[in-house]
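FYI, it's all coordinate maths here, none of it is from the lab. If you're wondering where the values come from, they're calculated on a predicted model, not measured in any experiment. Cβ atoms are built from the backbone, for glycine too; each structure is taken alone.
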Structure 1
Amino acid sequence: MRSTRRILLQVAATGLLGGVAKAKPSGPERVEQTHNRRLHFVQVDVFASERLQGNQLAVFTDARGLSDTEMQNIAREVNFQETTFVLPRPAAIEREQGVKVRIFTPNEETPFGGHPTLGTAMVLHKANELKEAATVSKIVLDLKVGKIPVTFSNVEGRLFGEMRQVDPVFGKIHDGPTVAKLLGVKTADISDTAPIQTVSTGLPFVIVLLNSLDVLKTLRPRQEAIQTYFAAESTSTDFFYVTRDTRDAMVGLRARGMDSLGEDPATGSASGCTASWLVRYGLQKSAETLHIEQGVEMLRPSHIYASAEKLADKITNVRVGGHAVEVAQGEYTL
């Protein structure tokens, strides 16, 4: 009996599968299938020279025709810190105005981001090489924050990209004991060599210099209280935590970026703010490149190289660079 029942089930299954295979879509369903769009993307790990390190980024290399809603939904589907969408234009326009790129987090569009800018530029640079075009030493991205140039060089046999961020804006100074309470640390754990201050080179961050690596590594910020603290800000603002206690002669600063959504392996935008802040208060030499290591605690170590110049009372020429490595390519079908 069991054998007969098994044979009948097999026959039934074969018939059903055969029916599905032979069935042809008709009407609206068939029209929808013939109008599928295939969207090519490249996935890279940014601020890293080894795969599965650094900060993940998906770059959609031709997003023409996508609506704002579709871009946002794709970014939510990808669910990386950021996803970028390249909107190609005629070569003459791109030479004059830059390559138009839009940046989305899973929740919203953002005017700027460090690792999305560097990673997208690196992907475009590689695409130019594959087309056998003349090797370019600079690509300008046309972002919501403005035009951001990224220059390229060869460092120890690997491509190195460096963006020039917009000049910093120094904002509000924050009370030490209040910040310490939000972070769950002692006031004495925060350095008093420079004020806790909001700085923006496209996105605002409050730079918090901690006295020891141990405090940085065990940091457990009170994220709900921090959200309430920043609720009145006109632009989304986060703390960025750094220490000069790196215990590594090759690293000048250890950093962590954490918010209500989790931890960031590499925050290039905050790194530009940090270099600007350090130079302003004499904690870093003007035009000196600082090696920042981030993402160690979440097992995605990132290496960021940042500098800024001080000309009279002005901080300018903010540069943030690093490597990027391709992990995957594929297509989304909509």
Structure 2
Amino acid sequence: MRRVFGGRYSDFGRIDRMVEQTGIHTRSLTVPPEQLVAPRDLECSNGLYMETARGLARTVASAALDQAGISANAVDAVVAVSCTGYAIPSLDVHLVNDLGMRRQTRRLPITELGCGGGTVGLALAGELVRARPGSTVLLVSVELCSNTFQPADQSWENVIAAMLFGDGAAAAVVTDRPSGPGPSLLASRSHLFPDTIDYMGYVLKSSGFHLVMSPRVPEMVRTEYLPLLTSFLGEQELAQRDLAFYVLHPGGAKILRYYEEYVGVPAEWLAFSADDMGRHGNMSSASVLFVLDAIMRSNRLHDGDLGLLGSLGPGFCAEMLLLRWEE
């Protein structure tokens, strides 16, 4: 960041302080930083995306299927989530071919939900299984956020993007024939906030994806999230006191702080989100699946525990999924 932005800002110390406040210590990148900061056009960036995303999707999908003890040939549908590149045919087509799935495998690519895509993808996978009992759905999320970095863009949004975002991929198998402990998907809600369409997203230009991110996003958590959560739980004849755990996308340090201060999320569960943010940065749709995986491995859940899985995304929207842990 010093090399790219150091000569453009008179107070680079401000950027130093902002970097420290993110709480991010390490991130994974698909290519060396030297390549990312070199000038690239859209064709070059998208070529890199396609080359890398396909391999990552194959790797995490194979690992998830192996862990579930399910063969690729037994998958009935693939939900592929990614917003950091453009692919037609989409990633799910490549997965069907690369993993040797059946030719009849149904496919659902989700390309424009940003950080909300992981929650939506998991909810839709559950709905596909409920619609066809006995089926198996593979969810795959691949996000190469670093590939959207714009070295010539001097906006603060681009500087903040350089601080926050990293690359990651995750996969999950959803079925109504579980073979071990895991979360049951009970109910979901998507909520679009009015007059917020310019709060978050990408603008596509000849040089690639340019991030749009409003500083008003954390304020939405402070003022709007608790009433929305109360309404969602009320539809299930539940209250917040019935939740035993939280799986929240780590959008940033201030957002996590506001979840605790204004939504009442216990610090013990926000610690999983903060730890993921510290180790990986914001990986867009993949982050919430990383947090879920860490909580599943923590041995802190008990049979029947209810939990909330949630993320925020472009629109501006909130995505919520009610879980129940089953032994």
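When Rg/Rh (Cα atoms, Kirkwood Rh), for residues 175-270 alone is calculated for each of 1, 2, the greatest value falls to 2. Tell me which of 1, 2 gives 32, 58, 9, 0 when you compute P(r) over Cα pairs in 20 Å bins from 0, in percent. For P(r) over Cα pairs in 20 Å bins from 0, in percent, the value 32, 58, 9, 0 is produced by structure 2. Ranked by FRET efficiency 1/(1 + (r/R0)^6) of positions 47 and 95 (r between Cβ atoms, R0 = 25 Å, to 0.05), structures 1, 2 are led by 2, which has the greatest value.
Kindly point out which one of 1, 2 the value 24 was derived from, the read-out being relative contact order in percent (Cα under 8 Å, 6 or more apart). Checking each candidate, the match is 2. Structures 1, 2 were shown, and helix-only ellipticity at 222 nm (-39500 (n - 2.57) for each DSSP H run of 4 or more, over all residues; to 500) at -12000 was computed from 2. From 1, 2, which structure was FRET efficiency 1/(1 + (r/R0)^6) of positions 103 and 151 (r between Cβ atoms, R0 = 25 Å, to 0.05) = 0.80 calculated on? Considering all the candidates, the number was obtained from 1. A value of 1.5 for distance in nm of label points 7 Å out along Cα→Cβ at positions 295 and 319, calculated from one of 1, 2, originates in structure 2.
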